[in-house]
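Colleague: Right after this note come the structures.
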Structure 1
Amino acid sequence: MNELFKLLLLTLFSVILIAFYSCKKDEPIPDENPSEKSGKLIFKFNHVIDGQNIDYDTIKYVNEAGNKYGVNVIQYFVTDVTLHKSGGTSMMIDDWTDFAYVDTDIPTTLTWEVFDPIPIGNYDSITFTLGFNEVKNQSFMFVNPPEVNMVWPVYLGGGYHYLKINTKWIDTTGLARGCAWHLGIGQTYDSSGIVNGFIQNYFTVGLPNSSFEITENNTKEIQIVMNVENWFKNPNTYNFDDFGGDIMQTQAAMILGCENGHDVFTIGYIQ
């Protein structure tokens, strides 16, 4: 009888406890990892010569060396885009798609809606890499066009082009000649003309006047402009007649272009 009584008391006590906690108001569980307030970024890419939108497939421009030339298409990779804050902190865009492929023949590639949420705050400047660094620039990482069409031959270093500018220029005889003005991994050659080493030609671009502010739940649009004429001047005057129509195997030509690339890109607008 005593055991039965104890069992009844224990059951009653349990029922009372359940009723008490059921009636108690639920309290919110604190978020141990509250989401950081953020906004979004969109990059727009534009291409000009002497400050004007390019008339493609027309030989009408003159570079610093006096070559008359035209542009057929421009294709390139922008990678390792980094947003810098004062004090040395920075954020690299690499959460989902860590590169932009830009192709003047494919209008959709001229807009890059960045997947990464961008923490709110003021950013002082933007830098990026033209092409891929030696760690990321791996052969066969693309299997579909258009990116796969940027392949750089394995025997020339592998991976992918940094930049293609397909042009035509008027040579010293007055003939229009095609030029594959392409930047990528360079090579060194032995006395018999066999490749015996590779040179990483990718470089970092710093965008002047690229400070901006990100506010919560808002999108900032930034236009990046390629000033094509600058590929051919400052500090080096590039002459098409000196190197001919294909520079992929001519490091002396590619390094001139890479050195000139420091001021090719500027900010068009930030809004």
Structure 2
Amino acid sequence: MAVGGVDSRIGDLIDLERYPVDDIANPSAAVLVAEGRASLERTGICSLPGFLRPGVAARLAAETAALTSEAHRRSHDDIPYGRYRDRQAEFPASHPVRMTSLFRMGLLSYDRLPEDGGIKRIYHWDGLTRLVAALTDSPSLYRTADPLLSCNVSVLGPGDTHGWHVDGNDFSVTLLLQEPEAGGQFEFLPAARPCDENFEAVARLFAGSRAGVVVPRLEPGMLSVFRGRWSMHHVTRVEGARPRVQIIFSYHHEPGMTFPEATRRNYLGRVA
């Protein structure tokens, strides 16, 4: 694996004919980026179906299957707004800031993933970093340097669900590898406008309203960039024996970024 450099085998994994992002400056890539930015601006999400070559998603899912027992399991109720965690007392009990939903899933840490496996090859390919930077209009973007949370695989088995929440980061980058037999659907409530918590709509959401909820069509092999800092989102309960498997790539605007120990402990139950 050519960590941080050119990997001549990347074309075996990513469909560079359909998405010629190995040269982000070429005209075809420029059109792709412009369409992706427009989608992010209009809907809050940009998805690239068939980003992986046929059969690769299933192969990478199989790559993680033998590691499932090493995934850290979390099962707890939590509030949707981490940024208000220390200010909950300022809000009434019925306020969305204090409402909870179930978070139940497994997460494979970066250090558990095979060093020369396809997942790390994709993450360490500079072309992907350049693509994400272009789509998000980021002047500078770097892979994080965290030894545990740089690149992870979420595994949602029977009965698992990712509760309603907003993200602490500006955007998330995911690559779906495997769909469950039923359920496991990503859903989100778009922000009314940038930097708007949209508390009234969120309160209706927690009361059972489906007004305004967007259910994008995701499929294995699809790369997605999602602006979840202001849009409430979740993954519905997984049904059936086949788990939902998804890669999560982490980036930062400064090089060398690592997550706080409290974040590692929260997601993985350990700090090193």
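Colleague: Looking at relative contact order in percent (Cα under 8 Å, 6 or more apart), point out which structure of 1, 2 has the largest value.
Modeller: Working: 1: 22; 2: 27.
Once relative contact order in percent (Cα under 8 Å, 6 or more apart) is tallied for 1, 2, the winner is 2.
Colleague: Which one of 1, 2 has P(r) over Cα pairs in 5 Å bins from 0, in percent, for residues 113-256 alone, as calculated from the coordinates, equal to 2, 9, 17, 20, 19, 17, 10, 5, 1, 0?
Modeller: Details: 1: 2, 8, 14, 17, 16, 15, 12, 8, 5, 3, 1, 0, 0; 2: 2, 9, 17, 20, 19, 17, 10, 5, 1, 0.
Structure 2 accounts for this read-out.
Colleague: Sticking with this structure for a sec: Supply the structure label, taken from 1, 2, corresponding to Rg/Rh (Cα atoms, Kirkwood Rh) with the calculated value 1.30.
Modeller: That value comes from structure 1.
Colleague: Out of 1, 2, choose the structure whose coordinates give semi-axes √(5λ) of the Cα gyration tensor in Å, for residues 81-176 alone equal to 31, 18, 15 when calculated.
Modeller: 1
Colleague: State the single structure among 1, 2 that was used to calculate distance in nm of label points 7 Å out along Cα→Cβ at positions 65 and 233, giving 2.8. Mind showing how you got there, number by number?
Modeller: Details: 1: 1.4; 2: 2.8.
Corresponding structure: 2.
Colleague: With distance in nm of label points 7 Å out along Cα→Cβ at positions 145 and 225 as the yardstick, tell me which of 1, 2 scores highest.
Modeller: The maximum falls on structure 1.
Colleague: One of 1, 2 was used to compute helix-only ellipticity at 222 nm (-39500 (n - 2.57) for each DSSP H run of 4 or more, over all residues; to 500), and the result was -4000. Which label is that? If you can, show how the numbers build up before the last one.
Modeller: Values: 1: -4000; 2: -6500.
It must be structure 1, since only it matches.
No value in this document is a laboratory result; all are computed from the given coordinates. Because the structure is predicted, anything quoted here is derived from the model rather than measured. Cβ atoms are built from the backbone, for glycine too; each structure is taken alone.
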